[in-house]
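Coordinate-derived values only; no laboratory data. In this text, all values refer to a predicted model and were calculated from it rather than measured experimentally. Cβ atoms are built from the backbone, for glycine too; each structure is taken alone.
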Structure 1
Amino acid sequence: MIGIGPLITIPLILRALHGPLSLVAWIAGAVIASCDGLIWAELGAAIPGSGGLYAFVTRLVAGDRGRLLAFLYVWQFVLTMPFLLASGYIGFAQYASYLWPALRASAFAQHLVAVAVGLLTIALLARVIHRVAAISVALFWTALVTLLVVAAAAWSRFDLHVALAVNPTPNALQALASGFGTGLIVTLYDYLGYNTITSIGDEVLAPPRTMPRSILLAIALVAVLYLVLQSGILGALPWQQALGQQFLASLVVERAWGPPAAAAATALVLVTAFASTFALLLAASRVPYAAARDGLFLSSFAHLHRRDAYPDVALLAIGLLALAACFLPLDQIIAVIGVGIVVLGGIGAFASVLALRRSDVPMPYRMPLFPLPPLVALAAWCFVIASAGALANVFTLASLGAGMLAFRYAVSRTAASAGSETS
């Protein structure tokens, strides 16, 4: 969760909600993430295993309907995760242009930097899991320190009058109503990742205890960090000056402590961007592998590396698709992420937790206030779909249609293979 997201999206939120009203989107995003996180915590504790929602659907929904839902979830996952990875690679390239000003004049050069970071991520993940774990811990602490440094720089120049300054032209309520949808999509993008642990359940110790703790504590910690960061930036410089900034965090540190400190902070931001994409690709590669291993996704994704036993086909497929997505605009990427993850992620988890409550599966963890959290999350996901725009919705519908065709193809191949073996 703790990555470059807020450092590249704060200008988008400020533009949508006209300065201090951006705090409303951050708070709303935290509430929705908490409600949705309770769903994933309950599911992950009851049905631990690799695959996330795929594992839940295959356990709770029987027959061809369950197979179709599992296949579509993994299909959509494979097509959406590259956009999420690409957003981190793009953020890396934007902040790299602060250290190498020549990059600022060439968008294509920034795209190439993003691709290079993606290739490095794939290379470092192509190894056994215990080596990956050590790298992940080191990157996590760097990411945490980065946000704290930027927040400290912002608060060292905090001015309450600057923080509370609103645009005098539009009415505050009108601004909130018109920009809330866009702002919420962006903040939810920044909170994404709290359910990642359910994708690698086979490699988690004591899942019934660890998964709820991981999800709920992570959301609480990140919400506090993001609110502190956004509040500090609001008071450090007029929000109008933050609009369109590619390296806002570097600018904040430069104004507070000077260019050398800003250069050091930018280096930390680059490590943070890499840390978030590294953890994401690690978890994402396990989802299609788990499904294919169980015979519910394209069989080629079940392949493991001969020596180090990592899912090499899944890693390369998602990783290489992310390289292609690096050439798209960031705002369009975020919109596609929002809808793509919501349709089969958020809504699928809502349906799964209802099925879990009706099943005989043991539940070591039960969310409080049920069914209020799932209903709040479902309403939020419907609002996100309505606010995302035509491009994201068309892409999601087209990818789902392609997924259904791919499912039919996979079923026909399986049937043909079975018939051949019988003969």
Structure 2
Amino acid sequence: MAQSDIFHGEGLQPDLLQVTKYLPEFARQLNSANNFGLNKEDYDFSFIEQLCSGDNIIQSGDSITIKNRILGEMNHFFDDLLNGRIPPLSYNGFKEIKKYLQVSRLINESLANDSYPLLPARHEIHDPLYQSLISTAIAMNDSLVQKPSLFNRKLKSARNALHTFRWMYSILKENENTIVVNIPSASLVLFRYENPVFESKVIVGKRSTKTPRIASVLTDITIYPYWIVPKSIATKELLPEIRKDISFLERNNFQVLDKKGRIVKASAVPWNSLSPANFPYTIRQSTGCDNSLGLIKLNINNPFNVYLHDTPWKVLFESANRFYSHGCVRVQKAKELSHILLKENSIAVDTLDEKGSLLGREPTVLKLPARVPVLILYNTTWFDLKGVIRFYPDIYRRLE
């Protein structure tokens, strides 16, 4: 970070004297990084400590380079503290997320007007969920001395959750409704701006068919959806059943479509000659209560054909380990969630209970009144609607 113009355009430009004046305060902040769920070594602490020791490094070096190096570490520290880090994602539809705070400007202005020591208290998130995560990270750090092998993993998990929460806070602040699915806890929380207002159990992908981590938006809600069977499922799971007994299709309300989307008679298809490499058909399940998607499908913009949906197999939600799907997210309270999101357009959803058992209804696509971000995340430390922080198994073994 030695470029002379690295902070150009970030408000007032502090000189070297203003920057070094608060070096001891910055070193103190880094020494207390654990209290923020951060690690001081991530911010070149040894260099900052060397400067504070009275070493002649400032006098002997390039003052602009040194100033920018200090400002760079300050920016790195406060960006992590106030904005977090983008979590690992399989698909990020929010590449241009506006950061909650413009950190460089805040640092430069606070150095220029002598308010730098107040920077963390003024701008750190004060949300109760966030504070609970901070307390958890501190507790895990304090426990490291006693059981380092156990608590090192829990500390890493808590810190990851903190970074994720800081990052997603800017999304929560800008949107009336945001859906947050956490894979290890198999849970969904709906936020009204930054406040959690609704939660539901979900079923997510098993280890062999993982649910991808996604940041995207809900495009629409479909009631009475068709299930367009993915080719991998059609060829690997359904085809052997069809070969054994062609009535399997009718019993499960499946239709066979050709390449032009026309329904063809199942008896006219040469099932024994088909294979994963040669399967010029689409299998579609008709609408109704027995449809694998249930009565509601919440469509998400993403390249994996992953979405949220209802399910007829409600009993699976009683399981503590809800990792059964092929990658999509089954929502226990899909109707209630859709009712909230659709607002005045929710009448069609409200009538599902009395009309839902009818077979063969045409799918109905309902547009949303406002943008709804969907975040499908992977955090082995996470919270429930009451703000209770819990640790969950690393089901996909991502922390190993």
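Summary of computed values
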| quantity | calculated |
| --- | --- |
| Which entry (1, 2) yields the derived value -9500 for helix-only ellipticity at 222 nm (-39500 (n - 2.57) for each DSSP H run of 4 or more, over all residues; to 500) | 2 |
| Structure with the greatest value (metric distance in nm of label points 7 Å out along Cα→Cβ at positions 73 and 337, set 1, 2) | 2 |
| Which of 1, 2 yields 20 [relative contact order in percent (Cα under 8 Å, 6 or more apart), calculated] | 2 |
| For distance in nm of label points 7 Å out along Cα→Cβ at positions 33 and 377 computed as 2.1, the structure of 1, 2 it came from | 2 |
| Structure from which 3.7 was derived, distance in nm of label points 7 Å out along Cα→Cβ at positions 249 and 313, options 1, 2 | 1 |
| Given 77, 46, 41 for Cα extents along the principal axes in Å, calculated: source structure among 1, 2 | 1 |
